[in-house]
Every structure is written in structure tokens, then in C-alpha cells.
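Chemist: For reference, the structures are reproduced in the following blocks.
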Structure P
Amino acid sequence: MFRQALTKARRIVVKVGTNALTNATGRFHRAHFEQLAAEIAEAAATREVVVVSSGAIALGVERLKLEARPKDVPGKQACAAVGQSRLMRAWEEALAPRPVAQVLLTHDDVQARHRYLNARHALERLLEQNVIPVVNENDTVSADEIKFGDNDTLAGLVAGLVDADLLVILSDVDGLYEEDPRSNPEAKRVPYVRALTREVLAKAGASGSKVGTGGMATKVRAAARATELGIRCVVCAGLKPGRLGQVLAGEEVGTLFDATAQKKARSGWIAHALKPRGRLRVDEGAVRALVERNKSLLPSGVRSVEGRFDKGDPVDIAGPGGEVVARGLAAYDSDELKRIAGKKTSQIEAELGYRGLDEAVHRDDLVVL
């Protein structure tokens, strides 16, 4: 029953680890990479797919002909700078003729509200345009205090960022095992995890990788982050051909971490956890569009702007009589909204000198109360 739900996942995040892209010596495994890309392209034919791809540093190490992956941050940054373009070229060629987009993130891009919204809206637009975003950490400029640390963590954050239905982590191990299968070939795979207990975390152990930064522990933590947001997660072997297709077909491969919350968790966060920084008074037509038709709030429906707030801050949306009907994240700051209030979307650029979103509050960032 739980696996069958995976067949209906419409938006998926696929994390491709370094060990799924390289051979035993840490060199780029092109034949296997192209096989993985073909599986991703097949999935993208009927679903929205975001790829979180490791491999830039490993490709940089290869290109610079280094004997081993650097351990210091500047060394890793240099390898990432060299390898990232090679990684994107490989994805571009392998997924052609489907367009791909490079998206580089740091931890600050997810923690700061306005940057979170910028990243979210950019990814939404790419998916609308039938593009496959390829996301990686911006290792070249990341310092220790803003590093995700591994792309498993990044994948969990991106799954929440795009409100995915499913996160698939392609690893060098086919899921979570009762014991480390490297040291005990008879170890049993755990097919299903309902709740992430201390016992489950203990089974995850530590990393055994020489070319990547993650391990099963980071994958389990990424799964925990996703499942807390109502997103199912499967960890399985990226080295085995056809695994992604088997996951999406509902077959029992890898380990399925079931969602521990409803997908409405983000809506609950907007509605109840955020303290509004301002208020938008809207007309009756805008109220009907929000409440009855689940539409975004357009600048044309805004009658007045109260308070001072930045882009991405939470704001209450009130009807003509002052009753609060919704809460959402503002797509513009208070000064900008005052200038475009009551105006058509076609007038935004002339008024502000640039055009961001067509909406004052996008429906994906809005909850009717």
C-alpha cells in the first residue's frame, strides 16, 4: 500500500551521489552516468523532476590530476570551480534535447526568507517551462559556516523548497541495513521505516565513502527532514540500472521512509507559526478569488498596505471590512507594494523599474484562514 503511493508522485527530487557517478577509483563513470540520466529523462516525461547532483569536486580532482580529494576548504572550492562546468556539460549532453538549468545554492539561500522565495519561485518557473533543474551546493563560495556539508542534506532541503511528493536518494548502498553490508554481506535490508527512532539512527552508522562527503547517517537525516514535511523518501542503489524506474513503479527496492506529517505542514507553518509583519487590505473581488477559487493575490486587488515589511515576510490579507481572510509571504516589500497597489501586472515594470512576480502574494505561499 505504501509503495503504491509512490506511483502517483507528480513532483520528485532525485539526489545523485558522487559514488553513483564515479567508479572504484573515484573517476567519472560516463557509461553509468548516461544510464542514470536516461532513467531520469524517462521519469521527467510524465513527472516534474529536480536533480540534486554531486560530483563537481570529484570531477575537479580528476581534471586537475590530483591524487586524492583535498581536505581543506580552499582546495575543495578550487576543485568545485573546475569540476562544476564539467558536471553541467555532462548533464546537458546526457539529457538533451530536454533543457536543463544549473542552480547553485548555499545554506543562506534556504534560511533567509527572501532568498528562499527567490529560489522557490525560480525553480517553480523552470518546472513550468519543462526544464530539469540540476541543483548543487555552491562549493566555490561556500565557507564552513554556510556549507550544507553534503548533498544529502541539500536534497532534503530542496525537497521542502519545491514541495515535492517524493525524494529519491541514489546511493552506493541499496538502502538501510540492519548492519553495515560492507562488513557483513549477510546483513538484511530494512524495506520500510515508519518512524525514525534512535534504533534506526544507530543502524545508519557513518560514512564509508572515499570520494563523497555523505554516508547513510546523512541520508537518514535527509529522510527525516523530508518526512517531517510530509514528503516520502526512498534510499536505494544508484549503481544498479533501473532502480529509479522500479521506485516509481512501486516495487520494493531500497528503503522507504514514510511521511510522518501531512503535506499541509508548510501551510500550517505559514498560517500559525509566522507572526505577520504587515497587512494588505484587498477588495471583494480579491477575497472571492482567494477563498473560492484558490487564486494568487494580484496587485490589482490590493487597496492599501499597512506596516513595514521586506520581501518574503508574512503578511495578513484582510477584506474590505477588515476581517483577515488569508496569510501569506509577500512577493514585494511594503514600499514596492504601496507603489503597485491597484495596478495591473503589466504596469509593475513601469512603476518599479523591474518586474518580479506578477503576484503580490503567490498562491503557493498563501493560506486561506
Structure Q
Amino acid sequence: MKITEIEPLPVAAGAGAYLLVAVHTDEGLHGLGEVGMRSRPRTVQGALHDLADLVVGQDANGIEHLWQLMYRGGFFPADRDVGAAIAAIDMAMWDLRGKALGVPLFELLGGPSRDQVPAYVHIGGADVGEYVDNAHRMLDLGWTHLRLSVDGRTDPIFEPRQAVRDTLSVMHGLRDALGDDVELLVDVHTRLDPPDAVNFCRETEPLRPYFIEDPLRSEDPEAYRMLRQRTGVPLAAGEQYTTKWDFRPLLEGDLIDHARVDLANTGITEGRKIAAMAEAHHIRIATHNPLGPVCSAASAHLNTALPNVSVQEQLRPHGWDDDPLVQAGPVVSAGSVRPADLPGLGVQIDLDYARKHSAADQLSAPPRYRRADGSFTNW
């Protein structure tokens, strides 16, 4: 089965867009993948074009070989934006393998370790009362793992100390209103410097968060050693990483409790290796997945097969039943996700719809935050 084409498919999704990838073959089958890093859209689409030059004409069954070829074939390491493009192609080739053999992907990854994958959804609000109301709406739907973020007060101004105070107030309000049976997950989104991160993590300890995600920037994983020594809250990190080498310091140093593997950034070939490294250190996989049906399905398949899973991010509480693009996809129910009982990833999209609703111009840079003094800070 030879690869004949790598087709990028930027498709409108709400105010933004998915960047899906279809890998076509000479046997009439196509596999689907999804790109996670899209904040430099021309860069990642250029990477897909360059990678196509490497893989078109190659045997689609040689998944490990093709990963090595794509990652190492340009001599310089192909991480971050290029790594996310590799991830999408890799994901699509695993989809192809399952379709060619007529089995769901999780069967190729060792078979099921669980019946369904625990999942969490996002909540937000303008004040404590609105957060509590939104949380109750999710609880009424059966979701018991709820994620909130450390947000600034006036977009695009982000003042860390004010954000910390506001978020702590929200967390106290949620814990008081919801009790102890609801899990609260907090995404810092790399917005805090070490002193504020230490303060925030220590102040959250009595509130028993499920984990604090990305409290520090990702460029220096050794910084987590300092934080680990100063707080007892569970820590999660990794969504900006694309390789096992990126994750290695966090895992081998036992610096986190949950590895935030994003399969649209690592691919399945690399993602399962990271998960194995994490298992050796009793670290659980909490897949990062603020994306579309393809990455959600890939995450559900890998998580179904893995022994060391904590929770999967699920952006859409109701799944994709109302999406005209998606003809079949992962099954989303209250508090969990499971793969569709179909070959490969179990995702079927209307390719003609995707091509007619191309949304390349909706792939754009993320918001850019600054502090009150005008200095740049992470979104």
C-alpha cells in the first residue's frame, strides 16, 4: 500500500479551524490525522508540503520507518511545528493500518485496558457565581471532572498576582458549592513566573486540585524540580512537547504526576513511547486534546489500550453529532469518551464538505497577552 498524496484539510470549527490531514494511498484507502500546533499556520502547512516530498511513494505500512525518515530526514531535529505536522501524518498512517486490517486502532496497540476513558470538560465565567452556575450545568450532564484556567481580569492584560488571587477565589467558591466529589483541574497555561507559580500551587493545596497544569513555561523542564520541592499538589505538563526527548527530564526526574501528551503534537508512534517511559515512573497520561474529532479519537484509542491513564481532555461535552463534517467519530458520554466500533480511528468525515469549507484563513495566531507595564507574557 503506497502513499500517493498528503492532503491538508483546514476546516472551519466555530471561530477557528481544525487542520486535518488525509493520507491517500494507491489502494483507495485514506487515513486521517490532525495537527495540534497551528499558531504558525504557513509554517506548519509548509512542513506538510516538505514532508509529502519524503513520504509520497513510500509503503504506508512502515510507520516506524516513516517516523524516523520524517523526523531525521532534514538532518536538523523536526520538533515543535514540524513535529506537529509529522504527528498528523503518523496518526493518519495508524488509521490506515487499522482500516487495512479491518480492526479498531486500540486492538493494534495491545487491546483494551478499560471500557471507557475518563474525561474532563472546560468551565469558565466572569465571576465566581457564573463559574458555579456553569459547573452545575456540567454536573447535571454527568461531568465530574471540570477544568478552569488562570485568567487575567482585562483581556489582553494579564497581571499574574491579580490572576492568582482571582483564580483562588473561584476555586474556593467552586469547592464550597460543589463539595469534594467533583474534581477540579486548573490550567495555568505557562502564564506564571516561578515565584507566582509557587505561591499559587501552595495556596491551592487545601482545595485538593486533581492537578495543576503547566504552572511554568516549558522551555526549561528542570524548573519543575524547584516547584516540585516547594508544593505537594499534583503537577501536569507536556502539551507543548513533541518527542520523548522533550518529556525525558520531567519523567526521569519524577517532576510531574500527569504527562500531558498531545497526540496531534507527538503522533501515536512517539506518544506510546512516551507513555511507556511514564509508566516506568508511575506517572499517568492525561492527554491534552482541545482539538477536533480526529485527535479525540486517537486519544481515546491510545488511552483505551494504556494501563497508566488518568483523564482525557474533551472540548465538546456533546461530541460531534451536530457537526456536518463528521459522519462517525468517538462516542462522548457523561464523563467519558470511548472509540467508535469501526476500523482504524473510527472517524469518518465528509471529504467533499471539508474541501468546500476550507478555512485556511481561520488558522491564525493565538491571543497575545501583555502585562500592565507593556511587557509580553504568555497567552
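Chemist: Kindly point out which one of P, Q the value 1.2 was derived from, the read-out being distance in nm of label points 7 Å out along Cα→Cβ at positions 83 and 251.
Modeler: Q
Chemist: Please state which of the structures P, Q yields 1.00 when FRET efficiency 1/(1 + (r/R0)^6) of positions 27 and 347 (r between Cβ atoms, R0 = 35 Å, to 0.05) is computed from it. Don't skip to the answer; put the middle values down first.
Modeler: On the way: P: 0.05; Q: 1.00.
Label of the originating structure: Q.
Chemist: Oh, and also: To which of P, Q does the computed value -12000 (helix-only ellipticity at 222 nm (-39500 (n - 2.57) for each DSSP H run of 4 or more, over all residues; to 500)) belong?
Modeler: Q
Chemist: For distance in nm of label points 7 Å out along Cα→Cβ at positions 19 and 227, which structure out of P, Q has the highest calculated value?
Modeler: Q
Chemist: Quick check for you: by FRET efficiency 1/(1 + (r/R0)^6) of positions 67 and 91 (r between Cβ atoms, R0 = 25 Å, to 0.05), which of P, Q is greatest?
Modeler: Max of FRET efficiency 1/(1 + (r/R0)^6) of positions 67 and 91 (r between Cβ atoms, R0 = 25 Å, to 0.05): Q.
Chemist: Comparing mean projected area of the Cα convex hull in nm² across P, Q, which is largest?
Modeler: Once mean projected area of the Cα convex hull in nm² is tallied for P, Q, the winner is P.
Chemist: Right, next: One of P, Q was used to calculate mean count of other Cβ atoms within 10 Å over residues 75-82, giving 16.2; which? Write down the numbers at each step before the final one.
Modeler: On the way: P: 19.6; Q: 16.2.
Going label by label, the one that fits is Q.
Chemist: Identify which of structures P, Q gives the largest calculated value of volume of the Cα convex hull per residue in Å³, for residues 43-122 alone.
Modeler: Details: P: 115; Q: 135.
Evaluating volume of the Cα convex hull per residue in Å³, for residues 43-122 alone on every structure, the highest lands on Q.
Chemist: Something else about it: Work out relative contact order in percent (Cα under 8 Å, 6 or more apart) for each of structures P, Q, then name the structure with the largest result.
Modeler: When relative contact order in percent (Cα under 8 Å, 6 or more apart) is calculated for P, Q, structure Q comes out on top.
Read the figures in this text as sums done on the coordinates, not as results from a lab. Quick caveat: nothing in here was measured; it's all calculated off a predicted structure. Cβ atoms are built from the backbone, for glycine too; each structure is taken alone.
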